1. If you work out distance in nm of label points 7 Å out along Cα→Cβ at positions 9 and 25 for P, Q, which one comes out largest?
2. Rg/Rh (Cα atoms, Kirkwood Rh) was computed and gave 1.40; which structure, P, Q, did it come from?
3. Going by distance in nm of label points 7 Å out along Cα→Cβ at positions 17 and 33, which of structures P, Q comes out largest?
4. Supply the structure label, taken from P, Q, corresponding to helix-only ellipticity at 222 nm (-39500 (n - 2.57) for each DSSP H run of 4 or more, over all residues; to 500) with the calculated value -21500.
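Read-outs throughout are calculated quantities, based only on the coordinates presented, and are distinct from any laboratory measurement. Because the structure is a prediction, the values reported are computed rather than measured. Cβ atoms are built from the backbone, for glycine too; each structure is taken alone.
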Structure P
Amino acid sequence: MIDTLSLPSTVQAAGLIGAVLLEAMALHVGYGVVTKALGPNVKRALGGE
């Protein structure tokens, strides 16, 4: 296991930024899939077309 506390603070910051960006991309794709799958049913249930 890598001891992340021994890494320089700039490397730790870059790793954290990378992790946050990866999480944001995964959530964006996931929400898109859910919206595409459930969107028509929700519209129909709310009285739209």
Structure Q
Amino acid sequence: MKFIKDKEERRRDYIFQKDRLTKNTAKFVAVTLIVLVCAVAVSGIYFEI
């Protein structure tokens, strides 16, 4: 089983495909997680006082 499939490969056993949609989705998920971690940190600092 391959983790990332190139666009030109013809196979069915892969988890992610290397295309624009996958890259944009990964960026969106990463930014969302960073924002959530920052929000938790800021709320922890705010409610500590």
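1. P
2. Comparing all candidates, it corresponds to P.
3. P
4. Here the read-out was taken from Q.
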